[in-house]
1. Which one of I, II, III has volume of the Cα convex hull per residue in Å³, as calculated from the coordinates, equal to 152?
2. Given a value of 3.6 for distance in nm of label points 7 Å out along Cα→Cβ at positions 59 and 147, point me to the structure among I, II, III it was derived from.
3. Could you figure out which one of I, II, III the value 0.40 for FRET efficiency 1/(1 + (r/R0)^6) of positions 243 and 363 (r between Cβ atoms, R0 = 25 Å, to 0.05) was computed from?
4. Suppose distance in nm of label points 7 Å out along Cα→Cβ at positions 35 and 275 works out to 6.1; of I, II, III, which structure was it derived from?
5. Using the calculated result -17500 for helix-only ellipticity at 222 nm (-39500 (n - 2.57) for each DSSP H run of 4 or more, over all residues; to 500), pick out the matching structure from I, II, III.
Structure I
Amino acid sequence: IKILSNANIALAICFMFLILFLGDTTQLLKSFVQNSGDYVSTLISNTFNLYAYERQNESWLGGWTLLYWAWWLSWSPFVGLFIAKISKGRTIREFVIGVLLVPTGFTFAWMSFFGNSAIALVQNGFSELATTVNSDSASALFMFLEKFSFSGVLSVIAVFMIVIFFVTSADSAAIVMNMLCSNGKDDTPVWQKVFWGVTVGVVAAFLMLAGGLGSLQALTITTALPFSIVLLGAIYGLFKALRVDLTKKETNNFSNMPISDLSKPWQERLSAIITLPGKKDGKKFLNEVVLKAFNELKEEFAKNGLEANVTNGENFVNLNVGLGDEMDFRYGVYLTKSHSPDYTRELDGDDLYYRAEVYLKEGGQDYDVLGWSEATLINDVIEQYRKHMQFLHVVRE
């Protein structure tokens, strides 16, 4: 699905620019700027415009405004979960720019280039296009493309894009439904994923056969109402999660620095900072230092009546401390690849080096512990545990 989506986005961008450059480029660019300004300046009035005093526009209201609002509401839980899944590790700023602002700007350009090109054709005497849009909008697209050079190529691209857009949309919905029915697990049997994909297709096919597009649109609007209530709960949960995250940051508002191991000569400590370790060094650190330190902490937590467990894989070691009904404490060390600084590439020619980064329950902490002694690492875990206890105290109050 990732390959198909990337290919389709590339095709959509190429398709849009072909329309731009094969049409009246200067006029389309001017229209794009003015259309964007008009929309932004009238956003609030257009959003709340239900044509209460213009009864003749009710068909537009039902066919576009209400339908698309309902469509977005119905799809938002699936699409939101899918985007959240593939955006793990991104910041809220990156998410807003990548999911809200960039697609909005692309939509402005798409509507302007295609819409103003079609309007120009009608104004120049091609009135059949407007008639076809009202009677058969699917055919209108190809009638529109016939007026451009390379119309055959454009038509093939359009058909391919439509098919891929439907496939990727259905596939993402099936993935999310499969995930919801598996308690968030990804490693589900192939037949289960296929089942949800086939189910989506069969339901859509039956609706089209039973009542056509109108039946499908009616179901979309009907299912949007309960989803709107769910979304209100999701919005509340988002603000609650952001408050918890802010509280967590307030209890962890200073950077973590290792407690100096004065038993080592300063030359050795400086060398550990300058040297850029490889993957072999990182794995050795995980197995000989991190795993041993976490097992010692596990035993000590057990002596104090707390259940702790240590899990490890090829590139990580995790320590998890259960705290009953409250949020567990988790401290993990993960090997990550990074690009070497320019000056080191000249010395050894290696483009990558490895870091052992700390990950807590809320995500990565952006500091490297590779090269730390066992005692220093244990002290850092204890310090993070102390901050976690302070965080739970603040949330509890």
Structure II
Amino acid sequence: MPHLSLRALEGLKHYQYKPGGYTWLDELHQPLWKWITDSLPLWLAPNLITLSGLLALVSSYFANAVFIPTLSEQAPWWVYFFSGASLVLYTNLDCIDGKQARRTGTSSPLGQLFDHGVDALAVHLVLLNLLCTFGAGTTWMTPTLLVSIKVPWLLAQWEEYHTGLMLYGNGWWGVLEINYGVAAMHFLSAALTPSFWRLKPLGYLGLDLGFGSAEELRGIVLMIIAVGAGIQTAEQLIRVLRGTNDCPQEERGHKDLSTAGKLTQVLEKAAMGAAALAWLYASPPRSARAVLSTFGVVYAWEATNLITAHMTKEPVLTTWWPAATMALASANAVAGAVDPALVAFAVNGAVIVAYLHHVVSLVGEICAALNINCLTIRPKRAY
């Protein structure tokens, strides 16, 4: 059964990319990115650049998984350095893939979908590596960071679906600044060890408010992130829920832009997040990686569904069986009928395989419809 109808494919063919705004740091990097792009061979496909950046993050993720399996151990210094370096590499490769597409004449809706789909996976990998650097384990810090970043990121895609505009940053800060800031935290851990993040600034003043890890540097950083995320989330919800007929006519197609549709889309995603967090806290620490990995893949899957719906101008589809599986796994962890760790790894494997099948099939359908390749450039398209 195809993932996209003929109507959806027709809507995809008429999709027009609208670039977002640039920050001062983006502008500062433009000459570097242009030089790198001009140095690349013309046969190098833009999507291959995007995928290379993702593989760098995946490599650092597995390094963290080996040395920091429960998100709380201390690893050799090079693991934290690798986390920072892979993020810097990913960030810059993510900024030149579009330039390579324009340079080689291969810009297409597939490139935009591929780029944003990879970003959805990258969000999870970046956050898990940062939790390892903080030694967060499965404490309050883990859901705080995941919710603070994943919710505004997904709502940005949701807002674009309803308004045709992707809003992020404010001219002074954006994705590049945030990613560099996270990389700097990794480098600090490599140089000073993760114990640096357990320092209590108020302790030097002889103060102890009794808030435990919330008074440590890592806790303070996370609370600042949470406050900023809360403000951004409120702004996103207000803009979309108050808006009427905000979506340009050419962007509407067959989208569900009703108020009921908006609320349903948000509540469905919230239910999935709640199922994942309930599962995390019902499971033993040794299965935290598998639980969070499953959540990360489901998050990327739902983000891809939302991005695809926007680009094809169709109603948003939700894949419910992964969320139902997480809920059942959570119930099993509480009841103890089957080893929770065994169930966690089994569910994780099944969800990853299903997600990869979905993505490969979706990309194949788009490539066939647009008569293009995904990871190679057809000679007639290059110049």
Structure III
Amino acid sequence: DVCFANRPRFPTLLLVSFGGATLPRCGYGPYWRNLRRVATVELLSARRVGCMLPAIAAEVRAMARRMYRSAAAAPGGAARVELKRRLFEVSLSALMETIARTKTSRGEANADTDMSPEAQEFMKALDVFIPLLGAANTWDYLPVLRWLDVFGVRSKILAAVSARDAFLRRLIDAERRRLEDDDCSESEKKSMIGVLLSLQKAEPEVYTDTTIMALCSSMFSGGAETTATTAEWAVSLLLNHPEVLKKAQVEIDARVGNSRLLGADDVPRLGYLQSIISETLRLYPVVPTLIPHESTADCTVGGHHIPGGTMLLVNVYAIHRDPAMWADPAAFRPERFEGGGAEGLFMMPFGMGRRKCPGEALALRTLGLVLGTLVQCFD
């Protein structure tokens, strides 16, 4: 596992990851180990995730109210919804509440103007990053193209990076001023940026503003895209399998009822909803080949010699659909996960080993809130 814990240093990725300083993209070593420790112990521990959930649930409920108002105002009581945008917005709003305690969602606003101008600016930057990083870029492999910028990739990325960095600096500066005005010593009551600024005060040479920006950028880009994409796939699958949707609605009606909206404490009790999320992640992992790995030394795997410096891709999409491990692998059947029946099989939508995503618990709880609320409120 250690041999494959490194990351390749693509020029495109270096541009968007603060020179390889973000947690998913940095090389294996002391810097990564410290970032990983901060992420798992200080930012994404079970206790902190529990403290985040009420704010996330409030954002999800605000999304449901906006969608309901939009439908109620439409002719016939039905409105067309651009679901991916709504899901991305609520994901970003929830992350904003946990990372900076700065609301981007305006719960009482018109349904078509959910986000603040600052959040819309950040979304535009992510809209540039995600397509470029999800595809192979020729100039990563042909050095001469990096200087010529024939396809305009570099200029697009640099413009988006500039907008993203300005956004993150504003968040950090605002939180720094807030901490100076309100001397809060309880880490659970601080935002993620607040925790990082407290660490910076003790070790300024380790936790620089760039390091804080890199960690926040990782949380925003990874968290928002994971939640929005997976929830969109889940809704699509439910609409194409009405019997599964009905079963999920029956479970929510039985466990939660109709007198209130689903809350954070309800999600762990909704076993079938959890199975739907697991089955969606099995069929449609957000990153089908995971983030590329790189071998740090020569090694042999299954009789194959792998030289040091070799890029390795884990084909999670194929593993999750391997007929040798899954019965009827192409079918959407959440029941396969009921009662822990599929535990122990090769499910790795968030990776595995040292480089596994530390935000898995937060992502799954957020997905449960988002999807559960949609199932409860809409047919």
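1. On the way: I: 233; II: 152; III: 161.
Clearly, the read-out refers to II.
2. Details: I: 2.2; II: 3.6; III: 4.4.
Corresponding structure: II.
3. Computed on structure III.
4. I
5. III
All of the numbers you see were taken from the coordinates with simple rules; none came from a lab. Small disclaimer: the values here were computed from a predicted structure and weren't measured. Cβ atoms are built from the backbone, for glycine too; each structure is taken alone.
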